[in-house]
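The next part holds the structures, each set out as structure tokens.
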Structure P
Amino acid sequence: MTPFRLLLVEDNANDAALVTAELEQAGYQPTTRRVETLEGLREALSTDGWDLVLCDYRLPGFSALQVLAVLHEVGRDVPLIVLSSQLSEEQAVTLMKAGARDCFSKDRLARLGPAVARELEETRVRRERARAEVDREILARASEMLTASLEQEARLDQLVQLVVPRVADWSAFFLHDLERGGLKLAALAHPDAARRALAMKLHQRYPLEPQATGGPAYVLRTGTPELVEDVRLRPEPIHGDAAHQRGLEELGLRSVVNVPLPGRDGVLGVLSLGTLGERTLGRVDLALAQELARRAGLALENARLFQEAREAVRLRDEFLTVAAHELRTPLTTLRLQLGTLLQRSEAHRLDAEVVARLERSVRQVRRLGTLVEGLLDVSQLSSGELSLMPERFDLEELVAEVLERHQAEAAAAQCELRQSPRRGLWGTWDRLRVDQAVSALISNALKFGPGRPVEV
């Protein structure tokens with residue numbers, strides 16, 4: 001027996017019984033709801049899940065054409081077949097043009113089984129195509145959201161809105177709380193503000209039981225996706241008081257899907273989807289939830305790695321800043337001591353070689369000071385706080401100092417350092433930055449051009 005949900009618009013109970021018997025004889029097991037008025041029809045169509053509408057052509061106060069108008073009005077993709085004791089060819093053509101899928105007389109009910117089979121199959125294919133398009137759109141939009149920023153937890157609020165109400169009636173992200181253990185509710189979407197507030201209140205007052213045999217905590221612990229098509233048939237154990245039980249009943253859950261958010265080192269959290277009333281979730285919804293969770297998990301993992309990298313850079317910059325400041329003090333002392341020795345050596349007319357060595361030592365200490373300042377530059381560049389200190393000086397004089405500082409390195413590379421004839425090139429620059437640039441150029445020239453002259 002093939003089950004399906006049938007909405008029967010019929011005022012005659014005997015005719016309704018004949019239709020049901022014919023369907024059962026054809027191998028169907030319809031779950032039938034019979035309505036006799038347009039108001040009853042609208043109320044029935046307010047719930048989802050109908051597979052077929054069978055309608056008498058003429059009923060007290062309205063006709064099948066008005067039933068078709070209501071179907072179009074509420075936007076339900078449900079095929080309609082019209083049955084009638086008396087139906088002219090002209091009336092049948094009018095009905096088919098208005099959207100009826102088939103029309104035939106009640107005295108030819110043998111046609112009903114094949115007609116139902118055809119419509120159920122066409123509806124299944126049509127709905128699968130429409131659902132596939134919805135899923136593609138949701139996943140494309142989700143990828144766009146997740147790649148727009150590395151601040152992913154803020155994006156979860158937008159992500160849960162994608163599936164509500166197109167796929168589910170509510171959606172939530174639970175993230176693994178590494179500090180306290182268990183799960184924390186990171187995002188929740190529900191069209192009813194009162195029910196959303198109730199769900200938040202219940203989660204805060206009654207945390208998820210870590211050892212539960214079902215639900216988000218179970219999925220977090222085991223990494224196993226969960227599909228509960230009807231929670232009324234498989235209720236989860238409730239760890240709470242009567243108020244907790246009443247709150248859960250007020251939420252009116254029907255179907256639930258819980259899937260893990262995979263991460264590099266385990267489950268990062270859980271994505272939950274749920275429905276209310278007669279609407280149910282199935283395997284297609286489970287597959288969509290798993291793909292959404294996979295993409296969200298990957299984005300969260302990337303965001304975590306980004307935060308770790310940013311923290312590592314911050315610690316590096318902090319270390320460089322501290323190291324540079326700590327090195328400044330002994331370098332300043334050493335520079336002063338060498339300066340004093342140099343002054344005394346000149347005053348006491350010491351050997352020229354000793355004076356030359358002291359002068360080179362002073363230059364090297366200055367060079368070391370420049371390197372220390374370079375450490376500060378690295379941290380300042382990373383934080384966008386690099387400052388310039390412009391001053392007016394002769395660029396050629398600075399170049400001469402840099403060349404003098406590289407004489408020992410040039411001798412080792414068997415290179416001759418030359419400077420173009422000096423004519424004086426005054427300007428306003430940052431002495432330290434220009435010194436660094438010229439020094440880098442000369443060092444590279446000596447490194448990659450050994451044995452050749454280097455001219456500046």
Structure Q
Amino acid sequence: MVGLRNEDDTASDNALEAKEERRLARLRSLGLLDTPSEEGYDRITRLACAIFDVPIALIGFFDRDRVWFKSVQGLQIREIPLDLSLCKQVFQKSGIVQINDASRDPLLRENRLVAGQEHIRFYTGITLDLGDDGPIGSLCILDRKPRRLSPVKLEILKDLASLVLDEIRLANKTREIERNRQMFIDAVEALPDAFVIYDETDRLFTCNRKYRDFYRKTGDAILPGATFESIVRAGVERGQYPEAAGREEEWIADRLHRHREANEPIQQQLADGRWLRVYETKTRSGSTVGFRVDITELKLREQQLNELVNRDALTRTLSRRAILEIGKQQWDRANREGQSLAVIYCDLDHFKEINDRFSHAAGDEFLVAASRVMMSALRTHDFIGRLGGEEFLLILPETSLSVAIAVGRRICEQVEAIKLTHGGQTVMTTTSAGIAELKSGQSFEELLNGADKALYQAKAAGRNQVACG
């Protein structure tokens with residue numbers, strides 16, 4: 001029957017509608033509609049006016065029911081309904097549409113741009129097409145007098161249309177780059193750790209807020225384009241790195257070397273007490289990518305574990321292992337720098353009798369009291385550790401034999417003065433001390449043996465006294 005539509009017609013209409021929706025979606029994704037003029041597009045319309053010697057040139061984009069003009073030369077217009085626009089001819093036919101005299105065209109002569117005060121006669125437009133879904137716009141030239149373009153001029157118009165498409169693609173690529181850049185920035189800022197990139201010339205490319213927060217003292221030196229060395233030096237000058245104090249140039253040289261090698265993580269202490277683990281790696285382009293991970297809590301737990309390992313659980317003096325390690329280090333330093341070094345062995349006299357007579361709890365209490373007395377007799381750079389039982393080792397750097405003897409005697413006097421009460425009874429005892437001073441060419445073991453022999457001499461001489469080895 002005439003007038004009835006079959007399924008093929010409906011399917012065709014649906015396909016056209018879907019295509020139009022894709023075209024509109026593509027157009028809107030380009031961000032061209034309802035936007036200000038841009039020099040890139042205006043330059044092309046100015047060129048068109050000059051090349052074709054016309055007063056009017058337009059770059060318009062086809063919305064659903066209007067034409068939005070991105071660039072206009074010669075008219076005061078930003079948009080026009082699609083049905084009233086001469087550009088509709090291009091939209092419907094695609095390719096190039098040339099109208100030599102619109103006043104003679106029965107479809108156009110009533111158009112307000114033709115019949116009205118604009119008095120348009122000549123129109124040539126070419127579609128702007130980015131894909132298979134139909135044109136997104138057109139480049140048009142208009143004149144108020146009839147005329148015809150030569151084939152050469154039509155080719156030039158095609159070239160100008162290609163420039164418009166290039167401008168669209170460039171703008172789209174620029175927006176894509178900006179979106180990607182912003183995504184990168186957002187991702188970097190979302191990282192839980194500090195992040196930084198130095199380029200192939202070792203200048204700061206980017207970093208996140210966490211990185212700046214870690215290095216607050218360095219502050220305004222952390223600027224894009226600043227060299228890694230200048231940032232490190234600024235941090236050292238402002239006290240960012242406690243480890244650098246007193247050896248600034250040596251520390252900077254070591255840090256620069258590790259940064260350039262970038263082959264293993266390092267630990268870094270900051271002025272505010274935080275600890276960082278610094279990871280750096282070189283990329284194929286020669287830039288350096290770095291992370292800073294806050295390991296302060298881990299460091300505190302490590303220190304607590306070290307405290308358990310290196311401290312005697314009862315007296316809180318150094319453990320046997322720790323005091324012997326420190327003693328060896330101080331022996332090495334004394335030999336290297338030509339300084340004096342003294343050691344003291346202290347052993348509580350008849351201590352077993354306290355345990356047997358009063359209990360081990362009383363013995364422990366006396367050990368704590370005696371260790372406090374010994375610590376009070378030392379300077380801040382001296383060391384004391386419990387070797388085991390009732391025996392203690394004291395390391396006295398930069399100390400002569402005479403000074404060490406005075407320290408030993410003071411300890412003997414103060415230990416003898418300790419009087420504890422346990423079960424209504426007084427707990428007291430004395431201590432003996434063996435002292436040795438480092439001699440030229442003497443090993444650490446020989447130094448300790450000298451103090452040990454002196455201790456036995458003090459015991460043999462009646463205890464509660466000092467002897468020298």
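All of the numbers you see were taken from the coordinates with simple rules; none came from a lab. This structure is a prediction, so every number in the text was calculated from the model and none was measured. Cβ atoms are built from the backbone, for glycine too; each structure is taken alone.
Which structure, out of P, Q, was distance in nm of label points 7 Å out along Cα→Cβ at positions 175 and 319 derived from, given a value of 6.6?
The correct label is Q.
Suppose volume of the Cα convex hull per residue in Å³, for residues 231-302 alone works out to 93; of P, Q, which structure was it derived from?
The correct label is Q.
Compare Rg/Rh (Cα atoms, Kirkwood Rh) across structures P, Q and report the one with the greatest value.
Answer by largest value of Rg/Rh (Cα atoms, Kirkwood Rh): Q.
FRET efficiency 1/(1 + (r/R0)^6) of positions 287 and 311 (r between Cβ atoms, R0 = 35 Å, to 0.05) computed as 0.15: which structure among P, Q?
Only structure Q yields this read-out.
When you work out distance in nm of label points 7 Å out along Cα→Cβ at positions 159 and 335 for each of the structures P, Q, which one comes out largest?
Q
Starting from the value -18500: which structure in P, Q was helix-only ellipticity at 222 nm (-39500 (n - 2.57) for each DSSP H run of 4 or more, over all residues; to 500) calculated from?
Answer by label: P.
With log10 I(q)/I(0) by the Debye sum over Cα atoms at q = 0.09, 0.13 Å⁻¹, for residues 55-294 alone derived from the coordinates and found to be -0.53, -0.86, which of P, Q does the value describe?
P
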